[in-house]
Structure formats: structure tokens, C-alpha cells
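Values quoted throughout were computed directly from the atomic coordinates according to the rules given, and no laboratory measurement underlies them. Bear in mind that the values here come from a model prediction, so they are computed numbers and not experimental data. Cβ atoms are built from the backbone, for glycine too; each structure is taken alone.
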Structure 1
Amino acid sequence: MAGAITRGVLFVHSSPRALCPHMEWAAGNVLGAPVTFEWTEQPAAPGLFRAEYSWQGQQGTGSRLASALRGWTHLRYEVTEEASYGADGSRWSHTPELGIFHAATDVHGNIVVPEDRVRAAMEHSHDPRRMRDELHLALGQAWDDELEPFRYAGAGAPVRWLHRVG
């Protein structure tokens, strides 16, 4: 692989069973090797399934994963890409109702709101509710609100540790 290497996680929060193998195929196509997810039932949405997959690849792999899944409207998923040499991290969140949201993240995974978004919100400082709404949009609050029950339901799911620290 040429260029800086990074890593991230694909969180599939909910998928119909019929799409599960297609998601593995799409991720494998982006990652350049076949992948197999460990699918478990999603307690927050009976009949749907969830999975997590840790990946490693060139900078921009997260964007390619999010793009490969973008057209599948029945999915709830998130893709993270850690900050790496010369590049901020990123997070992509998708829900059937809201579509896709992208945000840059710092080395700790916090969303970084660009200066122009802060300035746009400040334009509405005379109206605190509008200013709050603009900042919520910049932070992807609606996506977090919709995905949180699915994240929480997966908290007890099996985790495959890739390495040991300490």
C-alpha cells in the first residue's frame, strides 16, 4: 500500500438479513480482500442484524467504505477513520430517514466543526434557538439521536480484539 496507513471501524447498526452478504462483498471490494462479518441480532430492531468490522488501509478508505454503502437506504451504519499522519480523522453516519452525515474528527474522535459552520451559526446569534439548531446540524445531532438506541443495544455484543495494549 502506498501512502499513509490508517485504521477504522465499520459499525453496521441494522441491516436486513438479505443485505448482510452484500455488505461483506462491498466492504471486501473496498478493502481489496474478502471479509466476513460476525452478524448478531439487533435487539433494538427485531429481525435486523448488526456487525462491527475493524479495518486498516490507506487514508481515504473510510470515505470509500461509506460511499460503497451509501445507496442502500435500508441500512443504519457508521464508518470511522482515525486521524493519521497529515490527515484528520472522519466519521460517516447513515440512517434510512436522514441519509448520510460526514464530520471531521480529532485524534480523540471528537467532531471538529469548521470555522465557516461556526460563523454561519453565529449569524443567527440573535435567535438562540436557530443558533442551537445550526450547531446541532454541524455536529450531526439528528444522526446521533437516531443511532444511539442501536449503538446502546450493541454494547453487549461480542468484540474481537485485534491487538493487546499494555
Structure 2
Amino acid sequence: MHIVLMDDDETLVRTLSRRLTQAGHQIDGFVQPVTVQTLIELNAQVYLLDLRFGSQSGLSFVAPLRQHCPNSRILIMTGFASIATAVQAVKLGADDYLTKPIDFSLLLSALTEASAPEIYTMAQPQTELLSTDQLAWEHIQRILQEQDGNISQTARLLGMHRRTLQRKLGKHRP
């Protein structure tokens, strides 16, 4: 299987490339900014795209790839998972949304899964309620995404100091 891997974390690209190559796949890895036309020309079976790829957003590649490569699987991976970006990725045409650190067995199944996307279990009903910390985290992520990552504007809208927001964003998801 031909896989295009796009992530600004060079170690992750090198590690995943090595493991996927050992599993019998052909890999084209990118750690530097790339154009959507370059990705389209590769005509890969799977595109594994980082949500935050340097100054680029992996989401900006989804719709053009879906249009030009309709039979390819498009997977978004991120260390900054939120419901808002997951929903946006699916609306744009992504097949799956994976969180980092990536479980390799989960990645292998996502590469070949032909069924409807399961947004890291969000597609299935949750049996437990979110804690207030989790709800706050999701709300912050949604507002931040609506402000295109602008910390100062997001802090103003949330009624908090910019440094407080930066500290909250620096912590792991609850």
C-alpha cells in the first residue's frame, strides 16, 4: 500500500516510516511544508496528515485530496484532539481522526478500515458523562479553533488572561 505521511515531527515520521515499511508499505514522508498539488500527484492509497503541520493545517489538505483522490483514505492525526476539529475533519472528508501518541495497531487497522469513520470513539454513544474539566477543555478548544488559533482573542472571548489560557493549553487533555 502506498502511504503519504505528513508530520512536522521528524522523529515520528522516521519511526512510522520504518515500521510501516517493515509491514510492507511504500512510504512518502514529509516533515517540511508541502503543496496540496504535490500530495495529489503522489496518488497514494492513504494520506496520514498532521492536524498542525508547522504553519499549515492538515485540514486544508482534506477537501482537495478528497476531490482529486476519492478512493484514498485520509486520516488526520493530532496531539491536540478536540471534538470541534474532529467534526470539521469529517465534514471536510477525512476517514478517521487519530490522537497522538498513536497506537501502532490502531493505526494499522485505520489504514485499511473501509467502514464509516469512528472519531476516536466519539461516533459511538458515550456511557459516562464528561467531567467539568473535560467540558471546559472542549469549550476552550472550540473557541480557539473558531479564532484560528489566536490565543489573545480566545482569552478575551473566554474572559481570562492570556497567560492563564496558555497554562491551560499547556496541560494535557483532562
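Can you tell which of 1, 2 yields 49, 37, 30 when Cα extents along the principal axes in Å is derived from it?
2
Determine which structure produced the value 1.9 for distance in nm of label points 7 Å out along Cα→Cβ at positions 13 and 53, calculated from the coordinates; the candidates are 1, 2.
1
Quick one: relative contact order in percent (Cα under 8 Å, 6 or more apart) came out at 15 when computed from one of 1, 2, so which one is it? Don't skip to the end; give the middle numbers.
Details: 1: 22; 2: 15.
Answer by label: 2.
Quick check: -10000 is what I get for helix-only ellipticity at 222 nm (-39500 (n - 2.57) for each DSSP H run of 4 or more, over all residues; to 500), calculated from one of 1, 2. Which structure matches?
1
When distance in nm of label points 7 Å out along Cα→Cβ at positions 61 and 93 is calculated, the result is 1.4; to which of the structures 1, 2 does this value belong?
That value comes from structure 2.
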